[in-house]
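Some structures to go through are shown next.
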Structure 1
Amino acid sequence: MMTRRFSLAEANALLPEVQRNLKQLQELSEKLEEQYIHYRKVKAGHGEQSGELLFEMESQMDFKQMELQIYMQNFARQGVLLKMIQPGLIDFPAIMDGEEVLLCWKEGEERITQYHGWHDGFGGRKPHPDA
């Protein structure tokens, strides 16, 4: 599969959709975490006596995990790299001066203004010259 490369303008144009998808992913992730905490409490409090309830809860969590996987795969289908869910951290593959880089967006930023090399990571972010 060929990796998509974004210009800064293309990445920023896609950003609102990416933000919406990220918000849905975050909400789903939070719901799954809440379900898991509740599951652990039920399991600790009732153990084997609540087997049917635990089975139902496990099934619901399995379904949520599948939903999470689908949302994460949607990012890959768009050609973007989901680095973190909370807080959202997304990279957009790009070419700058003939070199492969990642345009980097962190949740809370209005638009993409930073980039870094593939091996530099978030700590290696630099201002994009066209931002």
Structure 2
Amino acid sequence: MTHILQALKKQMSNTMTENLGIEITALEKSRVSGKMPVDRRTIQPFGRLHGGASVAFAETLASIGGMANVDFPDEMVAGVEINANHIRSVHEGWVFGEAIPAHIGDRTQVWEVRITNEEGELVCLSRLTLANLRRR
């Protein structure tokens, strides 16, 4: 897993992931954890965590988990569908995400991502479907 995380961290430079301040804190085939700040980069005009930032955070965690479950670097994953239920607002601090696979198949993967606030309360529940692809 370390080689995947190192390669991805290098590729995340100058991307939305870096711009939003997303940090990966744990990577296993069956779980990916990370955190994201709630600050000027991730809030909407009313001072709350932007739903789009939560979705970008969820997709980042699930996609990294998906990469851990394919033959990297010969294969990769791509998001096919994502949904998100925004449960609670956050005004400042950090949110924490955990992605767990619901299905790992030969062609697709489905991941559930739970995003919580610093108190451990659910902020967003998301599900992402990934396609497993061969690199050209």
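Below, the figures for the structure above:
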item: Test item: helix-only ellipticity at 222 nm (-39500 (n - 2.57) for each DSSP H run of 4 or more, over all residues; to 500) calculated as -7000, pick one of 1, 2; result: 2
item: Which of 1, 2 leads on FRET efficiency 1/(1 + (r/R0)^6) of positions 70 and 118 (r between Cβ atoms, R0 = 35 Å, to 0.05), largest value; result: 1
item: Mean count of other Cβ atoms within 10 Å over residues 62-69 - structure with the largest value, from 1, 2; result: 2
item: Given 1.00 for FRET efficiency 1/(1 + (r/R0)^6) of positions 78 and 94 (r between Cβ atoms, R0 = 30 Å, to 0.05), calculated: source structure among 1, 2; result: 1
item: Origin of the value 64, 28, 25, where Cα extents along the principal axes in Å was derived from one of 1, 2; result: 1
item: Top of 1, 2 by FRET efficiency 1/(1 + (r/R0)^6) of positions 54 and 102 (r between Cβ atoms, R0 = 35 Å, to 0.05), largest first; result: 2
item: Distance in nm of label points 7 Å out along Cα→Cβ at positions 14 and 46 from the coordinates reads 3.7; which among 1, 2; result: 2
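Rule-based calculations on the coordinates, nothing more; no lab input. Everything numeric here is computed off the predicted structure, so don't read it as measured data. Cβ atoms are built from the backbone, for glycine too; each structure is taken alone.
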